[in-house]
1. 1, 2: which one has distance in nm of label points 7 Å out along Cα→Cβ at positions 132 and 236, as calculated, at 2.3?
2. The value 2.7 for distance in nm of label points 7 Å out along Cα→Cβ at positions 60 and 84 was derived from one model only; which of 1, 2 is it?
3. If Cα extents along the principal axes in Å, for residues 228-275 alone comes out at 39, 20, 15 when worked out from the coordinates, which of 1, 2 was used?
4. When volume of the Cα convex hull per residue in Å³ is calculated for each of the structures 1, 2, which structure yields the highest value?
5. Here helix-only ellipticity at 222 nm (-39500 (n - 2.57) for each DSSP H run of 4 or more, over all residues; to 500) has been calculated and equals -8500, so which of 1, 2 was it run on?
6. Please compute FRET efficiency 1/(1 + (r/R0)^6) of positions 148 and 204 (r between Cβ atoms, R0 = 35 Å, to 0.05) for structures 1, 2 and give me the label with the greatest value.
7. Comparing relative contact order in percent (Cα under 8 Å, 6 or more apart) across 1, 2, which structure shows the greatest value?
8. Among the shown structures 1, 2, from which was the value 0.45 of FRET efficiency 1/(1 + (r/R0)^6) of positions 20 and 268 (r between Cβ atoms, R0 = 41 Å, to 0.05) calculated?
Structure 1
């Protein structure tokens with residue numbers, strides 16, 4: 001009896017959207033860790049592991065944001081620019097003497113505005129997600145450049161020490177606060193996606209938007225919520241970058257769109273919508289981080305690291321398309337027999 005219950009639980013776990021790929025890439029992650037540890041024992045040092053987790057944390061956050069959007073069947077190209085905008089707005093305001101936490105609030109409000117704009121342009125104005133977020137990507141980057149008159153900011157100063165410790169340098173229970181921030185936000189957004197009506201609506205919109213509309217799902221609200229999550233995650237990463245460097249840089253967040261998509265699709269989130277879980281985003285971000293860190297230990301140049309990540313992303317998307325196509329063929333055959 002117990003074996004039957006265990007078998008049912010096992011099947012239920014595997015039946016979850018994207019769980020099969022999560023397990024597969026988790027095995028790949030373990031193999032990567034073993035290989036890099038064998039090549040250089042320093043890979044397993046406490047210092048390296050601690051710093052590696054802190055490097056992975058921001059990628060998890062933007063991966064969560066991109067995952068929400070991808071599951072609705074859309075994409076967010078503005079993520080990196082919102083990261084940069086959040087970084088520059090917060091740093092500029094702090095260098096002007098504003099209370100750091102008030103500057104944090106203004107950065108979040110500005111980023112949320114971009115998220116709402118993305119959602120409405122796509123759901124109400126019916127712009128393709130690629131075009132809408134390409135436009136807001138340019139707008140957000142322009143804001144990042146103009147807030148300090150096209151210059152990087154000065155140091156945010158000693159008054160922002162509490163802010164810097166909270167977002168980057170401080171530790172709680174032996175772990176850097178950056179890691180805790182990513183963990184808490186992941187738990188919150190994972191709960192929303194997997195346990196609430198909003199999450200069910202997000203999957204429904206990505207699976208079949210017309211069927212979701214006929215079922216009474218508010219399409220505009222659901223898509224906007226997904227982009228809001230993306231904006232909040234991006235704003236947080238921008239604040240982490242400000243805390244890390246102690247200043248605002250106009251190129252902050254450049255290339256983060258790639259990291260966000262990579263962590264999502266490697267972790268099993270479908271670019272075609274309706275499939276994926278946020279547990280996979282953690283694994284995908286970890287693979288990205290381990291590859292970057294391990295190849296650096298191995299002495300590989302940055303160009304090679306980028307090429308490897310790009311190849312993995314392409315393979316992940318191709319696998320998703322092949323699996324989807326096979327499922328559709330199987331369904332068609334079963335319908336024909338019936």
Structure 2
């Protein structure tokens with residue numbers, strides 16, 4: 001039997017590389033003499049089913065595609081209860097999930113990381129809505145404006161870019177009041193969005209919670225209350241990790257977080273999403289599971305090192321601009 005099950009989404013990377021990227025990945029794996037077998041997904045949720053069953057069959061599982069595929073593969077590995085190793089080969093439009101454990105969006109390098117065989121345990125998040133939907137995640141759980149943008153992005157057939165969908169969501173948007181219950185803090189008030197972060201970025205390396213790390217055992221909770229038209233300027237700051245500190249972003253840390261609408265009769269409660277996957281409307285509960293799962297990852301955070309090489313500092317070294 002092969003050592004690794006490579007679960008890939010044939011739709012990932014369309015317009016960027018598509019089949020050429022898959023063929024290049026196969027060549028890299030073959031050149032590195034990695035023992036693997038390919039499995040193609042056919043529908044939403046298929047990667048969870050494949051990952052869970054293949055882990056039970058004795059494979060270590062690797063998600064190849066965008067953040068949606070990577071999240072499904074890690075969920076399948078976890079619910080299999082086999083402790084199968086989980087890895088990623090970034091090939092999507094976002095790639096924030098692999099980035100959370102230091103994997104850059106570089107196909108060849110991602111394959112080399114698998115061949116090197118370094119592993120480590122990372123914190124993971126667990127989300128559960130009051131409607132009973134459950135999901136593990138490695139990056140960020142968010143609600144409000146950014147979850148609405150994610151919903152639009154996932155539904156879009158054209159203009160499939162985070163920035164495009166942000167602009168479409170902006171005009172009709174209205175802020176609402178939320179209640180956030182944390183280990184030692186309580187927030188009640190208006191918010192554009194709230195990010196409950198295990199990893200630092202979403203939406204294709206937008207650093208909404210740039211201090212968040214997958215090895216500190218807590219969420220970094222950032223509550224944003226900024227005028228909607230000012231958000232455009234702040235979106236650009238997120239890409240450069242110059243968002244924090246900000247007078248209208250309230251920063252907390254907590255192991256457990258509950259988020260709900262302040263008015264329980266609100267007719268249109270905020271959506272919530274994790275790792276780019278829409279769960280449901282609020283309320284939702286989050287829990288940070290310290291060292292929750294073991295992943296194939298580089299010895300050092302190569303995403304952070306690449307950011308430092310470009311910007312002269314690490315992204316968690318806050319520099320409001």
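Read-outs throughout are calculated quantities, based only on the coordinates presented, and are distinct from any laboratory measurement. Because the structure is predicted, anything quoted here is derived from the model rather than measured. Cβ atoms are built from the backbone, for glycine too; each structure is taken alone.
1. Value 2.3 for distance in nm of label points 7 Å out along Cα→Cβ at positions 132 and 236 corresponds to 1 out of 1, 2.
2. This value belongs to structure 1.
3. Label of the source structure: 1.
4. 1
5. Corresponding structure: 2.
6. Top value of FRET efficiency 1/(1 + (r/R0)^6) of positions 148 and 204 (r between Cβ atoms, R0 = 35 Å, to 0.05), among 1, 2, belongs to structure 2.
7. 1
8. Source structure: 2.
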